[in-house]
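Readers should treat all values here as calculations from the given coordinates under stated rules, not as data from a laboratory. None of the values given here were measured: they were computed from a predicted structure. Cβ atoms are built from the backbone, for glycine too; each structure is taken alone.
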Structure I
Amino acid sequence: MAAEHSANAFQIVAANGSVIFSESPVPCNRGLVYHRDESGLFRLASPSVMGWARRGNCCCCDSPVAIYQVSFGANINVPTDPAGTVEPISLALAVDGEIDPSSTMIYTPAAVGDFGSVSTAILVAVPWICRCSTVSVRNTSAQAVGVQNANIVFNFVGVRR
């Protein structure tokens, strides 16, 4: 199962704001990745594991975990309107509202308006007992960041027991 969401139009993302995704070229048809267009939040579901409850396992320590690979890429810049300051700018993936430091993407433009390409990929574990987790792409810079051609892909890797 794979799902792809994109936002090709230029958008300005405020400091600590989320990248908004407006298109779903390959939506999830199994209900494992939920997204409302014009939103920056994705909900990843842990699929029910066949036979899990019948085996009598009830400890959260033994519960299976759904694994997703989340890949993101975009072109970013310091926008010209409102004019920002030339300094390093960054985006990162947030899982359940918390930034994953290993997903931080940093770009230092030569001038305001200059675009650079950033990308990252992480694995997200969704415990069966919790049922779901949320993922978003956040601006971790101190200023607004321009984002264009944003693309995020969710690949369901499988269930780890």
Structure II
Amino acid sequence: MTQKLLKIAGIGENRLHVAWLSSAEAQRFVDISTDVINSIKAQGRFDAAMFSMELTAVEDTLKTEILRWMIGKEIKLLSKGDVYGRKWEKDRFESILDSVLEREYHKQLIRQAILAGFTSVRAISQKVGLELKRISYLLADMEKTNMIEFKGHTECIPVFAAL
């Protein structure tokens, strides 16, 4: 999931490497380490300052209640089913999770832009690269959940603040 978020953020999913291995797998450890080193060399140096807003949005996204809930319900939904007893297909669950992941990341990215002083829809769009319509839709959702608030108008332009 974190790799998907890093991809959505434009950082790249290959910046995070995760592997499970046992202490008895020395050669596999060497192989994985070599692959990680080669991957990092190929990608080049990562400038965290350039992606500070995106990294913070990724971190905040991983803390959201809806993602924690979905991950906590995954096994039950796939094996036992929902409240109606319908078992979910793994592909369907992952598709919905990907959609929620993207939406929650965009909301966190918009919040970071507002915190950085980009308070109008157009300014947020220019900062984060999302369409005006998408930002407006997400701002309405964010306002309902008390992430942001409408502060009024400045020269006929709606202005928002993060809560």
Structure III
Amino acid sequence: METILRFNTQIAQLMRRNHWIATYGVRLWQMKQAHFTAGVVAVIINEKAQVLLVEHVFHPKYPWGLPGGWVDRNESPERALIREMQEELSVHVRVERVVLVELSNLLRNHLDIAMLCHTNQPIGNLSAELLGYGWYNTDNLPPLSSFHTRAIQKLFE
């Protein structure tokens, strides 16, 4: 134990004299780490317990789904979701909590994150990525991707 402590003390002294060692050490370590992308979707429920779904232009297999998008570099998932809702639906949302997080079955090294959100605004202008929107009862949903289905089910458990 004393040998490890002495060695660690020497390493600490070396790094304090040469700050660049830590900087490059972290960069080398980061090169070995997995790189992930992340997507966020909003589960927005109205006063009738209906869920908001949007019709996506670029989703050919399951055009209807939860609204959302990609998390940008150096952006938190919550901030990304707030930004995406403003861009896609012209509404401000308040994120309440995470509903579901899963490693994607479709994309390599991709996390899907669903969050419960609230808004007191009507849906505004839709972005060019969307064809339409609707409020759906959970017992009458159109075909959805498996992640969107699980997120809705999890919320209503």
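Table for the structure above
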| read-out | value |
| --- | --- |
| Identity of the structure behind 2, 9, 18, 20, 16, 12, 8, 6, 4, 2, 1, 1, 0 (criterion: P(r) over Cα pairs in 5 Å bins from 0, in percent, calculated), options I, II, III | I |
| Given -19500 for helix-only ellipticity at 222 nm (-39500 (n - 2.57) for each DSSP H run of 4 or more, over all residues; to 500), calculated: source structure among I, II, III | II |
| For 16 (relative contact order in percent (Cα under 8 Å, 6 or more apart), calculated) the corresponding structure among I, II, III | II |
| Winner on FRET efficiency 1/(1 + (r/R0)^6) of positions 32 and 96 (r between Cβ atoms, R0 = 30 Å, to 0.05) once structures I, II, III are ranked, highest first | I |
